[in-house]
Structure I
Amino acid sequence: MFKKIRWFVVLMLFLAGVINYVDRAAFSVAAPFITEEYGIDSIQLGFIFSSFSIGYALFNFVGGYLSDIYGPRKIFGASMTIWSIFCGLTIAAFNFVSLFIIRMLFGLGEGPLGSATNKTISNWVPAKQRARAVGISFSGNPLGGAIAGPIVGVIALYWHWKLSFIVLAVIGLVWTVFWMKLVTDKPSQHPKATQEEIAEMQEPTAAFTASNGGKAEKVSLSYFIKQPTILFTALAFFGFNYILYFFMTWFPSYLSMDKGLSIKEMSIASTIPWLVGFCGLLLSGVLSDYLYRKTNKLLFSRKIVLVSGLILSSICIAFAGLVQTPVSAVSLMACGIFFMYMTSTSYWSIISDNVKGDKVGGVTGFVHALANISGIIAPTVTGFIVQYTGHFTSAFLTAGALAIIGAVGVIFFVKPIAVKADA
């Protein structure tokens, strides 16, 4: 079925991304039921949304660091197991505090996901195909967000919202069994890997060796994470994630509270931006790799997609908060999410292209942790805005502004990393 096992590994990562975002978005879809059942207001709901990112950000770096030491296979398997268990335990919550704690522990379980995914791709996929592999792997995220609405909405309407979390937990645990049985950390460890793909992954990273005079010196993790290229990639990723968390946590409630949609209408409408985002993410990797082949400029091909996508996304998101009709709001949000996801592969590819292989997990985790602070800030800030202004306009404008700041940082500060022998 697969000429090269690397694409089976990418498929497994894609499925993990689907499960990840179904699990993550399920709470937002169920939020109207949860707030009614537990008597939770907008500020409390914002804190609960943010609690996920507290645990998530804490274990982004830890998960990446452990992936470098123990390999992404074990860390990914443990991560999926932990978050699936706490996804299921959502049904055991009984008030604001218990929901806050369970969601934080759920986020802790998901923390290693991004860095372990990037480490796996770095181990399995050569630079010329890496952005495409990242695009395919992470395209599972918006697809999962898209199907979360119908799955949770239907189960909640016809049975009970708690049942959906049990179903999702079981699916995650089943995936873990297949992952641990069928995937290895590197092609050289897999019995079905071809000699060609094993040889391809023994070649040094192009951008790293080019910036280092063709040599692959031993460089510390701390050297990489202090580089402006890494720090401003993290800043741009912060802008990306602010839009993502604002959309994922509050957009369903926005459609219900501000635009007056029913649960059924909201469940359907909220899937549209996710589906459009899925297309944007798939296009992202293909476009970036195409530009690389045409220009032979690796970093340029990543930056042009990242900057243009963030700027276009910010414009659409800002205007989405100013329109009056649900159709206009959903349409503009869909365009914003499309352009936002067009940038998704660039962050991971910039890291993989510029960082030595044995430090990719740690650097990815560091960038992911900094960027995911937005996941703590965005839901809480939005909750306060809604509670004290009675509308969402300022929340949309804030998300758009932060994306612009991230794009400007990439333009001026993201450059090839020059490595010194004593670094």
Structure II
Amino acid sequence: MKKIIFTAFIVCLFNNINAQVLNLKNVIDSIETNHPIVAMYDNEIHSMDEAAKGARSWMPPTIGVGQFMTPYNVNLWKRDGNMNGMGSVMLSVEQMIPNRKKLDAEEAYMKAMSSVEKENKGAGVNELIQDAKLLYYEWIVLLKRNAVVVENEKMLGFMIDNAETRYKNGAGKIGAYYKAKAALGTAKNMQIMYENDIKEKRIRLNALMGRNPMTFFEIDTVVSFNDYSDIVFDNSLFNNNRSDLKSLDQQILLTGLKQETERQSLKPEFGVRFENMYGFGGQPMQYTAMAMVKLPFVGWASKMNKANISSLKWKAEALNAQKEMMINEYSGMAYGMRNEFDLKKKQLELYQSEIIPALKNNFKTMQLGYEQNTEELFMLYDAWEKLNMTQLEYLDILSKAFEMQVTIDRLIERK
């Protein structure tokens, strides 16, 4: 049994020594490198870029072969004395030559298509990064909660042990003893819950980093709040930072390029056709050479192109309106969130500098009085309970402040 305990101790010690410690930057770098969404968008972008290489393709040539002006009576195919036979075999080749400006427009449109996916990639990665930051900060708060629970167990353990000793000696009351016992059980239960929540955060962060979900690591708990006081949440900031708005810009650009392809489709296209006839029954070889032109701008042929041009114009207007709506929404959310964030930071400072230190001193005073038999156990318990509740309130505010910071970073797409 002793060997088993010793072996388990050595394994735990070895794991702790070799535990990987990741800071927030390490986590973000892993997401940007290893998450499957990155490969998905990269492959999609590569696919579109490869497709754009065929933008300047011509229509394939048309080749035909068959009989030309050949009578049904096969006897007339043959030469009859001085009279040549009738009919011939014809070979024809036709090639349309595309309008150069139309090819230019198609090429510009297809080359720009991947730009939308590039910005969508940025937006998708931003969401993953902000999710990871929230998990990371929640992990930090859980560690702080766990530290409070450990300290509570020590305080409650002191109260319980001291009360049991006094009760045995007939020098103490048992009133608050059971409250302390129940609180100790609750503290142990909370510790189990916090440790389980930390495991969940580790698993989810591993998944976001594209690693084995069960890979063990610890986090660097040294973090600080961002300062947003000098930031102006205006159109310029969001246009420069947010990938989804840049994606809308690229969609608007694509709409304009697609309009240009429709306009160029209304211009005439030229072609050539050559036919060669091999005559029957002594007829000489003959040929036909023709130049052709398509006239897509005529009224009955241009309706669809003109309708598409008009439709794309309204689509661009809709995208511009959507972009304006999103900027207004982001700006309002950012200003409101910054106001709440500043409030939370002030509250945290007040808790750290005044409220919690005062309650800790109060508990120490009560503890000293209890040890000197000038205070009762229930008074010491009340002092601990007030301190514990206040520390939990502080951690709730800290958690909310981290959540607000992530929300602002998500809005301005800040790593």
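Read-outs throughout are calculated quantities, based only on the coordinates presented, and are distinct from any laboratory measurement. Being a predicted model, the structure only gives us computed values, none of them experimental. Cβ atoms are built from the backbone, for glycine too; each structure is taken alone.
When mean count of other Cβ atoms within 10 Å over residues 24-31 is computed for each of I, II, the one that comes out at 17.2 is II. Using relative contact order in percent (Cα under 8 Å, 6 or more apart) as the calculated read-out, with 23 as its value, let me know the right label among I, II. Matching structure: II. Each of the structures I, II was assessed by mean count of other Cβ atoms within 10 Å over residues 240-247; the largest value belongs to I. Rank structures I, II by distance in nm of label points 7 Å out along Cα→Cβ at positions 80 and 176 and report only the one at the top, that is, the highest. If we compare distance in nm of label points 7 Å out along Cα→Cβ at positions 80 and 176 over I, II, the biggest value is for II.
If Cα extents along the principal axes in Å, for residues 152-383 alone comes out at 138, 47, 29 when worked out from the coordinates, which of I, II was used? Structure II accounts for this read-out. When distance in nm of label points 7 Å out along Cα→Cβ at positions 288 and 400 is computed for each of I, II, the one that comes out at 8.6 is II. Each of I, II could give helix-only ellipticity at 222 nm (-39500 (n - 2.57) for each DSSP H run of 4 or more, over all residues; to 500), but the derived value -23500 comes from II.
To which of I, II does the computed value -0.76 (log10 I(q)/I(0) by the Debye sum over Cα atoms at q = 0.11 Å⁻¹) belong? It was calculated from structure I.
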